[in-house]
Structure I
Amino acid sequence: MTASSLESIRTFATAPPSGIGGSFWILVEVTTNDGVRGIGECYGIPFSPSIACSMVEDTFDRFISGESPDNIEAMFRRVYSAGFTQRPDPTMMSVFSGIEMAVWDIRGKLLDRPVYDLIGGRFHDQLRTYTYLYPRNVHDPSLPEDEADVYIDPNEAASRAVEYVEEGWTAVKQDPTGPYSFQGGRELSLHELDRAEANVKAIREAVGDRADILFGTHGQMTTGSAIRLARRIAPYDPLWFEEPCPPDQVAAIGEVARATTIPVATGERLTTVREFHDVLTAGVRIVQPDIGRSGGIWETKKIAQLTELFNAQVAPHIYCGPVAHAAAAHVAFSSPSFLVLETIDTPFHREVLKAPLDWDSGFLQPPTEPGLGIELNIEAIDAHPATDGGRLHLEMHQQPLSSHNREL
């Protein structure tokens, strides 16, 4: 019998109508010489959709085509070394991550096993998940837009947190310190510090001990500003203080970690085990790899295993589509150091799969089908094409922000 080899790739660029999960998603479908198909998703490639798709196709043709789906390490090393680099490259790793997910999907289908069975077996029976505090019409587009802004209004944030907790969620997340400027670390104004403290205080008073609070900041603060904010929110016992400084400021993040009792988390903008080793060494205790950027399933599994050596935990980042979400779940199901998984469940997230991911009261249930356990609904994807010229997957505020004590 002829051995399977990776023969061709097809890419899709689709735009979620709500914009939740990013402005567009790059999905891939890899096919073997014997007709087995696997799907994957690239996270946050910082170029227009058509260019991102061309990058994925070019990388497959150069480094992956004709390879056995078993040779994950060889494929990774080829791509990691592309262009004589041999160092973490977020764009190239995003490109590779989606392809690599599809290869694992193929491997699972060839072996008739879920992917988690191929990377250590199922350690957890279900996965604890968390949600951002989203406006109500994200989940039900028929509802009118909320009058108050859930992202910065303490009363609205508390109200939405209670609604999610009553649905069964045991962890909710908010990052009320935006907008997020391209300038790097800055000092938050007293107004921003007050607003952030008021939000986390209101949420804690509303949910009590029924839910953890996850506090995000998207890496916008100087070391000193992050420490000031940490002192303000510590009395409300957040589960983590996320990305307090820009992701390239590893020493600063470590200094913040040493200055607060709140566990510091980071990782959504990092890639490969190399960069995660650096932040764990600095003192980060919760890492958040995004599997569509961190290097794919095998590299993310290595990152999860690395946390065990630091007595740390892994909480995969998911601000994307449902394919990367499913892939991250397989790593999480197989990882003893798993803490909690980010989740997005909008109508479009469900629509682009033939059968949606399975939740039970805030807990993700394990897939039982071979591979990733999901299949794309191509008609839904094609009905919402992403076009060039618009926003990237995520974008920074394009003006420097002042730290004067006024509302921004």
Structure II
Amino acid sequence: MKLQDLDIIITAPPAPGWGGRYWILVKLTTDTGITGWGECYASTVGPIAMRAVTEDVFARHMQGENPEDIELMFRRAYSSGFTQRPDPTVIGAFSGLEIACWDILGKDRNRPVHALLGGRMNDRIRAYTYLYPLPHHDISAFWTSPEMAAESALDAVARGYTAVKFDPAGPYTIRGGHMPAMSDITQSVAFCKAIRDAVGDKADLLFGTHGQFNTAGAIRLGQALEPFSPLWFEEPTPPDAIDDMARVARGVRIPVATGERLCTKAEFAAVLRAGAAEILQPALGRAGGIWEMKKTAAIAEVFSAQMAPHLYAGPVEWAANIHLAASIPNILMAETIETPFHDALIKSSIRVENGFVTPPDAPGLGIDVDEDLARAHPFEGSDLHLNMQESPCNYAEGNAFVGGAPPIKG
């Protein structure tokens, strides 16, 4: 069995676009006619360029190879161009292709992917959700309203969720870490208080940030949140500032989580060695794929760290997350996004039920991709899946984080 053909579908979830502006789905076909699906997360170049990168990685390192030879293909991509270091663009392309290889292998052997990763360790995976506006909420006002956030949290708990994530602490900008405005700290405390008062001990609070603070600012903010006992303080400093993040971890009595922007076991291992985080949040469509993150989970085990796979993408990456989660002993929880488009794109083949996900037993990833639906929603823009703000933190009028992929201004 050899990898023969690659098809790439760049599909855009309908407004409001939870999960990003577009999802890069890859479809691999073998010379025996088996197809496998994967997904690349949050490319650092535009969709046209990322399509070309993915085609190059496939043609250069994978085409004609047996999909079993994942280790060989990874080492080729990781070493490409005399690098042998994490490259989020190349490894991001490889990650989606690697996930598709596992889908093929499972289908070829008539076994779910988790059965090929050491077997099923967990019969169900604890899910968490980001707090999104409810249908009656003003979407523009939601991101700065503790009351609406609390209402959304109660709705999530009513649906069975035992953990909710929110990030009211202001903008993430290209300028690197900044000192939060006092109003950002006040607003963050107000969100934590309103949500904690609403859900009590029925759900953990997951405080999200996006690496936007400098070390002192992150410590100030984290210490202000301690009375509400969040389960984690997510990516408090920029991802390349590992020693700074370790200082935050020592200075705040909230576990630090990080990993959405990290790539390969090399970067995750550096975080663990520095004592910078106790919870790792890999995005499997960027971090190197399923096998590379299975290795990372094993390294994390040694450091008594837990895994909480990240999701701000489509349901194909989510399926990969679930199979990894099913196969490892140190899974904490996995992020989910429930929208009609997410569900329809995989024809309801994996779902959240009362706050948990049951890993599928169907062959491969266990998903049935609606290819026609994906092609019917093409992304026709040139923007990135996610953007960072250029303007600095506003210390006078206040700040508002407006969700993961706000509409592009004309």
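No lab work stands behind these numbers, since they all come straight from the coordinates. Everything quoted here is computed from the prediction, not taken from an experiment. Cβ atoms are built from the backbone, for glycine too; each structure is taken alone.
A value of 2.9 was computed for distance in nm of label points 7 Å out along Cα→Cβ at positions 122 and 226; which of I, II is the source structure? Working shown, then result.
Details: I: 3.8; II: 2.9.
Derived from the structure labelled II.
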(request) Using the calculated result 2.6 for distance in nm of label points 7 Å out along Cα→Cβ at positions 26 and 354, pick out the matching structure from I, II. (result) I
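Work out distance in nm of label points 7 Å out along Cα→Cβ at positions 98 and 378 for each of structures I, II, then name the structure with the largest result.
Numbers: I: 1.7; II: 3.1.
Comparing I, II by distance in nm of label points 7 Å out along Cα→Cβ at positions 98 and 378, the maximum is at II.
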